[in-house]
Structure 1
Amino acid sequence: MTMRTKISFCAALLFTAIAGLSPAARAADEPKPSHGIAIHGEPGYPPDFTHLNYVDPDAPKGGLLRRSAIGNFDNLNPYILKGQTAAGVSYVFETLMASTNDEANTEYGLVAETVETPADRSWAIFRLNPLARWHDGKPITPDDVIWSFETLREKGHPFYRYYFASVAKVEQTGERGVKFTFVEGENRELPVIIGQLPVLPKHYWESRDFDKTTLEPPLGSGPYRIAAVDPGRSIEIERVPDYWGADLPVNVGRYNFDRMRFEYYRDRTVERIAFSAGATDLFIENSAKEWATAYNFPAVRDGLVKVEAIPNEIPTGMQAFIFNIRRPLFADKRVREALAYAFDFEWTNANLFYSQYERTKSYFSNSELAARNLPGAAELEILEPYRGRIPDEVFTTVYEPPATDGTGNIRGNLREAFRLLGEAGWRVKDGALRSDATGQPFTFEILLVSPTFERIVLAFVQNLKRLGIETSVRTVDTTQYQNRMDEFDYDMAIGSFGQSLSPGNEQRDFWGYASGKTPGGRNLIGIDDPVVDELIDLLIAAPDRESLITRTRALDRVLLWSYYVIPHYHIQTTRIAYWDKFGQPNIIPPYGIDIDAWWIDPRKAAAVAAGKATLNTE
């Protein structure tokens, strides 16, 4: 039988098999429009749901919410690399689909009323809601969606080039449909990724430069629009009274404040003082010391301010001292491992953090994705082909960062650090750690954006000094910090890599080769490892939840044992203080407090106002 005959014969068999299916069976295999989509499994909310479980659908509207931000801003377009974007601008815009705080990997209709995709997820069709409108009253069209996609990929922040890299073609289908066709390969996340596409008005931007900073309030379609801008100092947004999406199930009971104002402050200390003085309404605390010592002011004691640590199930990801391995100083893995022995987490936690934190031991901490045991058979099947190209410890040892007894005596750790540095060609000469090859001293800078970290870093610096390493600490303003990080112009910094319960295409931006070569990419470390790129591709192609967990753990092990970072710590609560003027739903979602579901309670607000007046007269 010739090859052509074989192909014809197989095609005939396939046709016969399909033709033999009953109409009901064929219909069951055909993709259908759905109200939502999940990466794995089915959406948790049914097609006829009316509101999210963690909102009050009868929440009243009204009032002003006063919030805060750090530094300054010079831009109202959040989708480009240039400039510092103002807080609150995201409320002006909308995406095709909306995620929720009680499901990790699911989206529901927003600008797109439905989504349709085949079993192999090779394409997705989003059909726009016929009610969707821009704030100027014009309808949102498929042309807007296509223009948004192409513009973000061409002129937007570099993130979008990586995030949308697997889209092969986008085209209009029917009156309200937009079809995204994906490149070949398994990638169940792609329809969910496209659901996160910001939809922007083509007719507005056609006469403007999208890739330039702007302080002109942009046109959007979201629940709020920009009402007032004081460049670098404050921005105020107002609720759109005839907002087209107010009655969508994902929006009912949310966006209840008539206005929100974001005041800018120099740093976290001034921001905290402003809150305690009543200039702002809520404050999310990120300092263990301040949480333990700064919330005993009169308004707290009188019950006017509530202070709560609310448990959550949010994956904490990785906060760490990050090496810029583009620098020759940090190119040797042994050097990076050695410096990890100089960070005394146990002493820091007891003396600076009031023992509030846990040590981070995974890039996917506080989740089932973390590699916390030796690799099982499924992981070994993934890792074995890379033996010899990845650290041997991946196969034999569960990663644990260097530990101490918390007394501050780390002589044992420093001896191990000296051993590793010696292997890498560094010796102490004339009181300084110097290169055997060049005689140059081991010196570097730690770049910071917040003074909050200085006391943590300085303890680390003292231990480095005992190794003969001279380290300078430089704290800069937010604009300079962002510019330097965008250009990878740093030796060491404090970095944070947030994770979800369904990691996917964003891992290319975190650790992928291309991102590390592109200014503004989030591969701040500069990882350039084909094995990591291949493991990311495997993770993205995971066909089900079980394989996603296995492949994520494999990636986690390789990253950990490569010593790209010195892991910090994490906490599994949200520490929030707020003036007791709010109404709140009875249910707190597991994946983060939804402030947009709060509202102003007039009775409570009156009591707070009266209490403030009394405090001011005392």
Structure 2
Amino acid sequence: MKYKYCFAILTLMLIANSCKKDFLNVAPQGQQSIEAFYNSNGVQSLLVGAYHDLTGISTNSGWWSTSGTYWVYGDVTAGDAYTGGPSTLPDVSSIEQFKTTPATGYMEDQWTTDYDGVSRCNSVLIAASHTTDMPDDAKTEAIAEARFLRGHYHFNAKIMWNNVPYVDENVVENASFGSVSNNVDIWPNIEADFRFAYDNLAETQAQVGRVNKWAAACYLAKCYMFQHKYDSALALLNTVMANGKNSAGVPYDLVDCFHDNFDASKENNKESVFQIQFSVDDNSYGYNSDLGETGNVPNLYYGPDPYYGYWKRPTFNLVNAFKTDVDGLPMLDASGNDTSNITNMTNDMGIASYSGFVPYQGTVDPRLDWSIGRAGVPYLDYGVNPGQDWAGGPSGQLIGGPYLPMKNVYMLSQDYGIGGNNFYAAGGAGSSVNYSIIRYAEVLLWTAECEVEVGSLEKARALVNRVRERAKNSCTVDIDYSSGYPSANYFVDTYKSAWTNQDFARNAVRFETRLELALEGHRFFDLVRWGIVGDYMNKYFQTEQTRIDHLKGVSFTTNKNEYFPIPLKETGLNHNLVQNPGY
């Protein structure tokens, strides 16, 4: 069964660990002191509260500003998604156009949510250190889970702002907030949390939503990747590939069908490393659903076809990347540079629905139509996408383009069922489709990246081929011939020729990472850690501004926009925090 993050328990967590306007001035809130949790049940209750913040929905958050799927900060900033519309989110638009300032409200929302998660983890550690009714092994397990989660929340803050403070339980107990600053690199602290979790967590868990030893190993490897510690990452990733298993004890592997990773009835499968457990059928009034994707998923409250995703609209650039050449390979030149974006894939921009539009007849990677909705092609089990009507009409296309997001969308057959809806606040639709913070395909691609940098190019090719083999043999969207032409022409294959050029291999791995993880919130942070984000985004803007008006004149400023501005409220309340360069 799922490990439920009950919002009812969330209200109970408003104790000394809860944040006020800034995370450094912690004062008791609610009706219970932390001493009331100095027992086994109390520790577990606090731990539930720490898990809940994975959703991004806390007492200090918004819906989109703190989405657990990170689509605002990882997809919209990376040339994979437009903000969309027809009614836009102003803060997201400023983030998309790299016009974010310290006063942008989303910055404060995300900061307080990340550090609220840190604070909840520290409360677990404090309670566990004082309780006397827990066996040592149970206490160690709870501490390891809390340190894993604390590592996760600090990791999110680190990749968002780079210069961030590390806050542990000693800071809380000693109330030494005045000494906390952001002038020290916290990677060693984050690594230490994940190392402790790796060394002490169980391999299996009674509830599959709880993290295990191997999830900690994968996250530790992710830390190494962001620091370019490829030797350390490769050694650990090889251990994971040889021995790793999910929390249910099932050895890690790719699922047969790519879409099974985004099907609510097949979550927590063998490809799952670390998932946010969303649900709607639990009397939580929608608070346990994926509210951060509200407006990105279908809303069936007012009828069968009111709209199919206002925001997080896939870009022309991303869709073009799924084109394949005569060998079923990505459209890369001899150096591995992407040539797919020279011409647009045939699309229905400005064309009325049901107008006889003929979809692109060239070959495409089948992962395209499990990731993105395009006109004339079946959209999951909702029927054939008619085009403009589902994209918000002509005005919706002008702002967000003709394509629709799909990966976080529940099946129509699961509406009000296992993957269904729960409507909360003005008809907002919440999905119960779990979100994978890490899945095994990404682990394989990290390993391929390490092999390119410090190992064997041929091993890297084999790992990429393993991911592409799944795409080749995976289930595909049913091809529709009702209009006399195929709705899609799927053809993907593996790399047959040996990789002998490191530049080509490096670019091929990075391109495969984009295809496999499209719209999963990782792209911008990958571009930053690869050191290519400035050149990449400015090239993207040069072309994309000819397709979407709101990107005209937009550019990326190197040595500034790699990281976001530290919120104005936080630097005002704590003068030990130094603002990031350029802001």
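Identify the structure, out of 1, 2, from whose coordinates distance in nm of label points 7 Å out along Cα→Cβ at positions 287 and 463 was calculated to give 4.1.
Values: 1: 2.2; 2: 4.1.
Among 1, 2, the structure yielding 4.1 for distance in nm of label points 7 Å out along Cα→Cβ at positions 287 and 463 is 2.
Of the structures labelled 1, 2, one was used to calculate helix-only ellipticity at 222 nm (-39500 (n - 2.57) for each DSSP H run of 4 or more, over all residues; to 500), giving -11500. Name it.
Details: 1: -8500; 2: -11500.
Source structure: 2.
log10 I(q)/I(0) by the Debye sum over Cα atoms at q = 0.05, 0.08, 0.11 Å⁻¹ was computed and gave -0.20, -0.51, -1.02; which structure, 1, 2, did it come from? Present the calculation step by step, with values, prior to reporting the outcome.
Working: 1: -0.26, -0.66, -1.23; 2: -0.20, -0.51, -1.02.
Corresponding structure: 2.
Matching task: 0.40 is the computed value of FRET efficiency 1/(1 + (r/R0)^6) of positions 223 and 399 (r between Cβ atoms, R0 = 41 Å, to 0.05). Pick the structure from 1, 2.
Details: 1: 0.40; 2: 0.65.
It must be structure 1, since only it matches.
Here, each number is a calculation from the coordinates, and none is a lab measurement. Since the model is a prediction, treat every value here as computed from it, not as a measurement. Cβ atoms are built from the backbone, for glycine too; each structure is taken alone.
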